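Dropping the structures in below, format is structure tokens.
Please treat every number below as a calculation from the coordinates, not as lab data. Just so it is clear, the structure is predicted and the values come from calculations on it, not from any experiment. Cβ atoms are built from the backbone, for glycine too; each structure is taken alone.
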Structure I
Amino acid sequence: MASTDRTGHSAPPSSRRVPRRRPLTGGRAYAAAVAAFLVVMMGTTLPTPLYSIYGSELHFGVTTTTVIFAVYAAGVIAALVVFGRWSDVVGRRPLLLAGAVLSAFSALIFLTSDDIVGLLTGRVVSGLSAGIYAGAATAAVIELAPSSWRSRAPAVATAANVGGLGLGPLVAGLLAQYAPAPLSLVFVVDLVALAIIGAGIWFMTEPLRWTADRELSVQRLSVPSEVRPIFAGPAIAGFAGFAVMGTFTAVAPSFVSQVIGIDNHFVAGAVVALLLGTSALTQIVGRRLPTAPSLIAGCAILTVGVGVVAASLATASLALLLTGAVVAGVGQGISFSKGLAAVVTAAPEDRRAEVTSTYFVVVYVALSIPIIGQGIAASHWGLVDAGVAFNIGVGVLCVIAMVLVAVAEKRSTR
């Protein structure tokens, strides 16, 4: 029925009320951004405790598992390079929506896939969603933080990011072990969560108050010559820490079932979640620690952690594996966060984005090449010998990083 004015005549179409989207603002917008970050990152690690089930059904071993895991890094790196600067041009909301859609697409691929190609595709798409969120969601959380939370916003962004990574294997392991349809229900739950946070993003106010006056472009990667001596140590430390994080996420479930002898998906997921959760907590608690001394300490702690993990493999001890996960998580959290802080501080302001992006590319490469190498080694030497050799290699990298950071710090204080 047409609307009428006071004289009884029909009102012109332009004067009729049109429903408008009522944006979320203030604390609700902030909560929506944090929840979106958490759920999308959770989706990237949901397959972790399920690889053993996929392996049994599709008849593949640990080498193929590491390849399926590692292609995720290709998606992350591609998104960082291609889309890293887009949210500064078009705004945060469009990129957050795009990342959530890609995450849902990845979940649908896993839900319907019945071959290795599908798993590989799902992982690449998942990496794209994570790469988009690494920049856009971090910025959105910081920009939407209420004034009372402004100082804690970077820590909250870190907690949502790494905490989501830790939540994924915990949720998936729980559902896979104690609920029906382990390869389906996990992703149905993920799709429901993504629908909820997608609605939150849709109604969220745009946090960016201005957009850059430039065209869409890819992110340049480079390290100025004057920054390279400082960049090397943190980059190696970050690489070592992410390699440990990658091997836990890709191979730890196989360690738990085949070496330690516990065939429980929830336990496997909990071991991974323990390392990632410890890393997230450490980054939050240690955010005010001095950079260089903390970076050196983080590398030392990580060295001890991988030593304990190697001992757990050699003795088939779950207690040592859990201890190693905690210690390595502390070391990884400190070495990554303080390495990033050192790189950001050293980079010239006008080239900070490209130096930071280069650092992220280096650490994400650690989720691919070393992990695949470990998978190949495991197929020839066995999980124990390959795992011990891998952890020794990480320890050597940590020692190199400590030396480089100490030398750079000594030169800077002259």
Structure II
Amino acid sequence: MLDYKLLIAVSLAIAVLGAAFAIYFNNRYNLLSNEYNRLRMDYTSLLNDYRRLEGRFNELSYRYMQLNDSYMQLNTSYMDILLEYNVLEDLYGELERSYIELQSGYNDLMSEYMVLRHMYNKLNDTYSILEKRYENIVREYYALQKSFDELNVSYTSIRLQYYQLRSSYDKLLESYDMLKARYANLSRNYDNWRRYMLSYLSLQESIPRVLSSEEIGELEWIVRALITYPSDYWSSIREIYLYVKSHVEYAYDPPIPYPPTAIMLEEGGYRLETYSRVVLSPIETLKRGYGDSEDQTILLYALIKAYERYVYGREYVTWILNITLFDGGSHMSIAIPAQGGRIAIIDPAKGYYTGYPSSLKPLDPYTELINYSSLFIYREGIKHITIYMVRSGYLTKILDGDLHDIIDFMKQLS
């Protein structure tokens, strides 16, 4: 760009100088022309001065020749300058074309610049908005940082408390597990104890205990000692009856506290109540020497089964009669069904057996049950009877009905 400006300056200087020389020579020419005309008009008048002026003319001619030489030199210089001017003009044309191209490129760049300027303004506006948002975010960040620091302090404190509580929790959990294990053991032992208690208070629950094979087996030596004629079944049963009658006195059961369930104890929904029934095993009854109709019936049943198994060698069906009386009381005895639909009832608590007081022998059920029911006239008679059998160590109900239902059932057995 600097060379271009220098070239233009040189061109302008040459042009001005050429114009100055042209004006100068033109004025000089006019001056000489006027002088010549004046001299020609004054030729006549000056002819006399010719000689005087001839020297001057020669002088002027000499000067003219000098000027002409100078003019020729200047003209040569002018031509050189003109040639340079033409070269410069060509260069100027090229520069002008380059300028036009540059102007076009400039215009394109200007258009792009305006687009970029517009985009820049938009980006600048967006930047301003984002900057404000950034400032807000920074303020929020510092606020959150402050809150975080506060929460971190609280978290550290809570974490410390957590570890302390966790340690306490682990200790409590260990204590809880121990208490839980102890409670489970206590609950299991209480349930076992309660079942054991119910085996003394409930006829159904007591049978597996009082009429077990082991319990009956312990009576073998007794029946072997007391039986006179082992092959005489009914005589042997009478001897067993007499043994029970002579060794066990009748006595009512004392009231026994009834054990509530474990859940009732936990919830506190139990009542303090007693149960006027204690079911003793045959050995316990013999050791005590007294018992109610249940105890004597169970002892009699066990002795009969010990006799049948270990002495007689054959077992027969033996029923347990659970009798409900009209006055609200209850009683229990033994019944042995025989061939021909007959039946024999043995009741040591009442001092009764079928055929009493002579030999024991079964009779038809109607006659026997009517005779037997007469023993309870003073208690308003028998309301209904439940017949049980012992199967696989558990009590099984055969029939539940009044006196006539039992008679009809026994008649059907014939």
Structure III
Amino acid sequence: MPSKRHPPRLILLTQWFDPEPTFKGLLFARELRQQGFNVEVVTGFPNYPGGKLYDGYKIRPIQREVIDSIAITRLPIFPSHDRNAIGRTANYVSFFLSAALYLTFFAKRADILYVYHPPLTVGLAAAVAKIFRRTPTVVDIQDMWPDTLRATGMIGNENAVRLVGTACNWLYRQVNHIVVLSPGFKRLLEHRGVPADKVSVIYNWADEASIVSEKLADPFPETQDNKFRLLFAGNMGRAQALSNLIEAAEIVGRKRKDIEFCLLGGGLEVATLKKQVADKKLGNVSFLPHVPMSEVGPYLAHADCMLVHLRNDPLFDITIPSKTQAYMAAGKPIIMAVSGDAAELVKSAKCGLVVDPENPPALADAIMELASLPVEATATMGQNASDFYRSTLSIAKGISLFEKVFRSVIPRTQ
């Protein structure tokens, strides 16, 4: 174990970090520090999800800052997050080069290197540095590559997909341990030859402090008062396939005038979705601009139900979108339009309705069914969601599991 003279030093490597929206950001770093780890975050300059550098930042060779007593090292990155494959590739490759160089030649020696994946290039940078520095490395897989690339159409060339798959398999062999977000991810890795004892399932959690609060002002427009509000909060990209939600809104709008569809966030498909709404002349759909994760709580608190939706693809049967945990922590009924592991969570918690993805008529029926339930019934669903979150998905539960993983990979001779 590391010397008692200093706490274990942990580098948290992630391409995205606060103020960008991310699942394992500042909250994660703070919790690790409270568990006795000396944390340094290594990340890029903030530009996600819009692909433009955030105000107040300027690309430079290196920038060090401190947020909430967490040391943050920002490295050069090409800002881009659009449909242009060249721009997106430059974004990933630029941070790969920056991270690999910093970790190999300039970073202070660490006891543990934690890697947030995606993109794959972040993991590859860590693996390259591990060849020289021998730092025990744990990779946290949030997206299963190359499956996600194929499912979202980001890479259409099958030879390129296979090349990415080969790189993934190499990465799995190099790291000391792998953390995944669902049982399905673990099964898939085992099928691909990764030893079962090298993979741990640790469910994602929500930013509880910003979500769970008794006094949150209503942020919705007054025009939506007295309406049943369905809220989708998060990234609006190809994987979410939200054109199906717009079609469901059209169906609902012909039958009910008391249901409002609210879409909160940004992403590649926002412009397309807005055009779809305009073309259909829908008056029951509203778009709300992206807000920081710390400001999402009021929207969740004042919605009547939440929606999770992904494309109908086998990959997503083993995916649990992290908005699921946020919705549960907020104590709200959920309409889960995702099959597999995510649907099983909602069924186990008895906190909502499950429908097939990419099925607008079924989605419309589920929304109208939930809107027609007595207040007592939806309140029970919300309480079930909150109870399940605290017992199974909370940050306290997740951090305790991460601590066990991290301490297990530190050489006992240190």
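Structure summary
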{"item": "Given 14 for relative contact order in percent (Cα under 8 Å, 6 or more apart), calculated: source structure among I, II, III", "result": "III"}
{"item": "When mean count of other Cβ atoms within 10 Å over residues 114-121 is computed for each of I, II, III, the largest belongs to", "result": "III"}
{"item": "Distance in nm of label points 7 Å out along Cα→Cβ at positions 202 and 330 derived as 4.6 - corresponding label from I, II, III", "result": "I"}
{"item": "Answer label among I, II, III for the case where helix-only ellipticity at 222 nm (-39500 (n - 2.57) for each DSSP H run of 4 or more, over all residues; to 500), calculated from the coordinates, equals -25500", "result": "I"}
{"item": "Of the structures I, II, III, the one that 2.13 was derived from, the read-out being Rg/Rh (Cα atoms, Kirkwood Rh)", "result": "II"}
